[in-house]
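Input: structures, listed below.
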Structure I
Amino acid sequence: MTYADTWQNETEGQVSARQRNSELSARTPSPTAVATLAVVVAATRAKAVVEVGTGSGLTGLSIIEGMAPDGVLTTIDADGSHQSSAKDVFTKAGVDHGHARLINGTPAEVLPRLADGAYDAVIINQLDGSPEEFVAQALRLLRVGGALVISRFLGVDALILDPANRDESAVALRALSDSVRTNEDLVSVLLPMSDGLVIAIKQA
């Protein structure tokens with residue numbers, strides 16, 4: 001754990017959610033990565049946020065912390081046990097039910113049903129399946145000036161950094177990396193945490 005991680009002041013609810021993440025065998029972002037979500041969401045003054053990959057609700061708590069008081073988080077996960085855990089975590093943390101809309105379904109099915117340009121931030125915690133399609137949908141959902149945050153951008157254990165790795169997942173993530181880096185409608189940065197954390201602002 002880095003000094004930055006020890007410096008973060010996680011709430012009791014976040015500590016509990018972190019433990020639940022381990023029990024769910026879900027990959028757990030560092031305290032610094034979790035805090036970064038709250039800062040990005042607060043900077044956009046977000047009232048409407050979409051999250052792909054609910055997990056235990058750890059990242060959701062941080063997103064809600066950064067949102068406007070009347071904001072709504074829409075969080076999507078195909079695993080029902082993740083959604084159940086998050087619902088319990090949100091309730092115990094005192095999150096009003098009106099602030100969190102939990103959708104049990106695959107992102108590929110749910111994202112196309114959400115409205116164009118209606119969201120201030122999109123948080124992608126998992127890129128399983130079709131990563132470029134997830135990002136294309138996210139850019140469609142975001143308003144101009146909205147923020148896109150992607151964790152595990154380099155793949156689990158930064159797999160795309162190994163040039164010998166040519167499996168399907170590595171190839172797809174490399175293509176995604178190139179497309180985000182060269183997208184003239186985005187101002188973006190890749191941070192060395194959570195297997196590569198990308199923050200991008202939609203300019204047009």
Structure II
Amino acid sequence: MTGAGALPEGAQTAPSALRNRDPILAVLRRVFPSQGLVMEIASGTGEHAVHFAAGLPGVTWQPSDRDPDALRSVAAHRAAAGLTNLLAPIVLDVTAPSWPVARADAMTCINMIHIAPWAASEGLMAGARRVLTPGGVLTLYGPYKIEGRHTAPSNAAFDESLRARNPEWGIRDLDAVRELAGRHGLEFVERIEMPANNQCVVFRKLA
């Protein structure tokens with residue numbers, strides 16, 4: 001620490017994580033198992049990992065990311081939190097044909113698939129098929145187009161800005177995500193409307 005209220009050295013913070021962590025946790029408490037290993041894809045700053053591990057004390061939380069700065073931030077937040085059920089972050093490229101975790105009882109991915117090429121979504125679903133136990137839950141959080149339409153003008157503007165930064169990025173149509181998940185043995189369970197025009201989407205791996 002560099003002073004009262006300061007972040008641990010190497011830690012990053014995201015205002016959106018502070019805003020959305022409690023609504024997301026409410027969903028996870030309802031749909032995740034009370035025990036087992038939960039794998040978090042693209043953990044970012046690590047603030048979600050700390051909050052969810054604290055709020056779900058019966059599970060073991062495995063954060064991951066491919067970005068070195070994100071991994072350092074997760075590690076710094078983890079060290080400051082001192083939670084026994086929060087594992088050290090691991091390097092993960094979702095497009096890799098094999099992952100460093102062989103088995104997970106649940107999986108979550110927050111605000112990734114619109115800030116990544118479609119290949120990342122394909123890799124995520126393929127990895128979920130390989131790693132999730134039968135009946136295991138995958139939750140996705142972020143903005144989506146519903147039946148081909150943006151849910152708010154702000155989402156349309158955000159989509160334009162993403163595609164201007166990288167033509168391979170952009171808000172995905174939920175129907176396309178559902179179809180991709182289905183091809184990998186993941187059944188759509190429900191969609192929950194969340195604050196700030198986001199959605200939480202729940203899938204379950206078929207036996």
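Readers should treat all values here as calculations from the given coordinates under stated rules, not as data from a laboratory. All values reported here derive from a predicted model rather than from experimental measurement. Cβ atoms are built from the backbone, for glycine too; each structure is taken alone.
With distance in nm of label points 7 Å out along Cα→Cβ at positions 82 and 122 computed over the structures I, II, the top value is the one for II, the highest of the group.
If you line up I, II by distance in nm of label points 7 Å out along Cα→Cβ at positions 10 and 178, the top spot, with the largest value, goes to II.
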